1. Identify which of structures I, II gives the largest calculated value of percent of Cα pairs over 29 Å apart.
2. Please state which of the structures I, II yields 0.96 when Cα Rg over 2.2 N^0.38 Å, for residues 12-107 alone is computed from it.
3. Could you tell me which structure in I, II was used to calculate mean count of other Cβ atoms within 10 Å over residues 4-11 as 16.5?
4. So if we calculate distance in nm of label points 7 Å out along Cα→Cβ at positions 28 and 60 for every structure here (I, II), which label has the highest result?
5. Determine which structure produced the value -1500 for helix-only ellipticity at 222 nm (-39500 (n - 2.57) for each DSSP H run of 4 or more, over all residues; to 500), calculated from the coordinates; the candidates are I, II.
6. Quick check on the output: -0.38, -0.60, -0.66, -1.15 is log10 I(q)/I(0) by the Debye sum over Cα atoms at q = 0.16, 0.20, 0.21, 0.31 Å⁻¹, for residues 52-91 alone, derived from one of I, II. Which one produced it?
7. On relative contact order in percent (Cα under 8 Å, 6 or more apart), which of the structures labelled I, II is highest?
Structure I
Amino acid sequence: MKILVVNGKAMSQDHKLIQKISEISLKDENLSYRSTSLITNSFKKGDFLIATNEDSKILGWVEKYKIWNNWWGLSTLYVFPEYRGKKISKKLLISSAAKELVGKNIFAATTNNLIQSMLFDIGFKKVSLNTLPLMVKTRLLLLRYFNLRSLFKLLKLKNKGFAYFLRKNK
């Protein structure tokens, strides 16, 4: 199966896809909730990368987002269950996002052990939130959890044990 990674900007008018991503982000216990308006804005800015097969079937996605200055984040990594185990996350989505963010500090947070392992494999280091600049922590809170549903889901996920990762600008 040939897999392509395309920029979501080209799909910013696909309201069914945007709705589906929002619904999955609400239901999946490993994802932060993303409202349709936030996803639409990210699509329009070109911040979503979508993995598709040769028939344009959506296999998964990852969101990259600007935090502050030279700091970016990776979020909302998802691959449909029937396509998991094919290295779509690591080899395509995370790697493609990291390539687009060369020269930037890249932050990621996850409770998923498999994703933690993938992040280590491509050069991320585990960090404490205390080591991040105050402005980065503030912007993360405002950008990612300003919506009440997102905040409640974060508090629920926090009990699962978040791990925080950083790849310094390369």
Structure II
Amino acid sequence: LTILDASWNDLASVGDGICGLKNLSVINFAHNHILFLPQRFGDIAKAEYVDLSFNHIASLPKSVGQMKALKELDLSNNKLTALPENIGKLRSLKFLGLTDNDLTEIPASIGNLSDLEMLAISNNQLTALPESIKKLSKLKTLYLVNNRFDEATKQQIKNWLPGTEVVF
């Protein structure tokens, strides 16, 4: 099994059994009622595309940092208040969707996502971004609409990312 699409199924949880499906490359649990992921979710190390959008996930297991093949991770429309620091280990990531959560900060390790091309963090509670974000040299678009940045911070972010389209 390489593709698992369980979107739109009214699922309340993801069982530990999924962690044994080591060959999964695509995982789609979008539009469910999932509250949390198994602690060993990151054992699915070959996953390249994970869509967990439109759920009720409040935190990620630290094991997510083990998913080194991950190219796209969509966590939009959840209840996330923080990201694990080891999110920065996902160095193959090209897209990270965090829109419509309750994030108040982004870990400094975000600057380690050297292949990241699009970062969507609109509709959160952010007042600042870590300076390490300026290391994202491949970042094409950064969505920051409807956060709590003051004008000085907005300008600073734009200065850090001169080759990036920053949308406030």
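Readers should treat all values here as calculations from the given coordinates under stated rules, not as data from a laboratory. These numbers come from a predicted model, not from an experiment. Cβ atoms are built from the backbone, for glycine too; each structure is taken alone.
1. Working: I: 12; II: 17.
Comparing I, II by percent of Cα pairs over 29 Å apart, the maximum is at II.
2. On the way: I: 1.04; II: 0.96.
Source structure for this number: II.
3. On the way: I: 16.5; II: 13.2.
The read-out comes from structure I.
4. Working: I: 0.8; II: 2.0.
Going through I, II one by one, distance in nm of label points 7 Å out along Cα→Cβ at positions 28 and 60 is largest in II.
5. Working: I: -10500; II: -1500.
Corresponding structure: II.
6. Values: I: -0.49, -0.66, -0.70, -1.06; II: -0.38, -0.60, -0.66, -1.15.
Structure II accounts for this read-out.
7. Values: I: 22; II: 13.
Greatest value across I, II: structure I.
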